[in-house]
Structure I
């Protein structure tokens, strides 16, 4: 494998100049022609930087640990791609691992920390030790020990419940994790708006087959009424749930209106097109987290920062506007 000193000998510059160009720490330390030649030689010989040697020599690491849930959710995959692209643009290298707060993988984070990462972006920051001595950013959960980037759950709840109320819905159900931080906000907003959000209409379905989850809703309420609208934890689950609802002979949105979260790209092409809450493009959210982390790396003593993501309701065809239809019928009469 070619080394920096080998590239320096080929190009006719110092090893320090090669290192500065490849690390992008001092890209203008040589002429533009020499810089292009260094990069060309490195690419031709498949140069790979030795991160371990760099960390050992400088006491710093350009490795960033990324802790995210399973990539079977397209939104998580898009977010991780945004993190990888934005970190690479800043000359950092991500190390990805899959974990979560509900069912943590034993020893997972300890192994990540043992790799001498320079910082961590985590959706499971509560699993990090109190004595951690590297910068960290908590995503989605507002861990008071770290900088955080979180959805604005209260604003999301206002958007969702107000829209369902405007559409004439009075009975609201839910599919997803019963630990979802948004549930208390949905409860309070439903009460404020005079809507029902019964406990029997809230179904744990993270990790389950949506068919089983929907059947549990029917079973738990076999002798009582069902909700007319369902809030779903995330879009990938909502799309699977909609398939099961139709298989059971129900219609969307006539029998069940569906409103979900993440606004993944396939929502516009689902049947019917899925109404969803967006907290912003994954690439922009990734950039926000990375900026917080790099600022913390540069200034460890700066005040803690919390960024709330502004929600936007993307209205599509999966919510029936029953009030509007009722008004039209009255007008026709």
Structure II
């Protein structure tokens, strides 16, 4: 099996334009590095894509890139470049990216040009997350590629924010991280999400489980579903004894349970938008220590106190 380290550059349209609704982010460059099963770089791919919808670079994109519209006009159409890229990838490979956005925007552009969908469920390696987990010991950090390249003392031979260069740098980072438990670190792309219970996804890792649900009309109905709200041990899959009930913490729901064999575990639920004003759920359950449990408990008490204070203020105002 080969590893295809993919990097894209894309242009953003104006949010008030019709074309933005059709395709908000248009791919303008595809870059990739191909690694064999010994993690040697055996080939590279790079091509400029001539934009069809967003022909003028968004100011924020222009600041990042080292080229302008004159180079984009020399590119080839997306359907031609992607077909060449697909042939170049071969039959047996796994995508690797720096963060989840490249695969999302690739598939948006594929849908616009009516290409067949990528395999479902699509598993890939998020090198940014693996680097943060193994080198920084915190998967919640999102370091830049430039920072990782500098920290790992990888020679810089070309400009960043060039798809072919960034794919190469990501491949070099991939080579330097530990591959001992690589199969345990795969991510699941959620651009195409489950639409029914039979398609729901549960991925078990050595230190956490991830569950991706079917779609629901709203958050309340989602949280009322047993598959969504249940907490099972990441290790033995037994039902956890609830220590902290689900509560809203900024952009996600959080809960804590305990397995009598494998200890305290934290559940986090994120709601993701789907079509037709629906949503789906990504739930992760992972082991935590007592200090983390106490921090979550204190956070719950702070939120409850603020709600009580707001309630009293409303009562006094009325």
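Nothing in this text is a laboratory measurement; each read-out follows from the coordinates by a stated rule. A quick note: this is a predicted structure, and the numbers were derived from the prediction, not measured. Cβ atoms are built from the backbone, for glycine too; each structure is taken alone.
What to note about this one:
- For mean count of other Cβ atoms within 10 Å over residues 3-10 computed as 24.4, the structure of I, II it came from: II
- Origin of the derived value 16 (relative contact order in percent (Cα under 8 Å, 6 or more apart); candidates I, II): I
- For 16.4 (mean count of other Cβ atoms within 10 Å over residues 259-266, calculated) the corresponding structure among I, II: II
- Per Kirkwood radius over Cα pairs in Å, the highest-valued of structures I, II: I
- Parent structure of the calculated result -12500, given that helix-only ellipticity at 222 nm (-39500 (n - 2.57) for each DSSP H run of 4 or more, over all residues; to 500) is the read-out and I, II the choices: I
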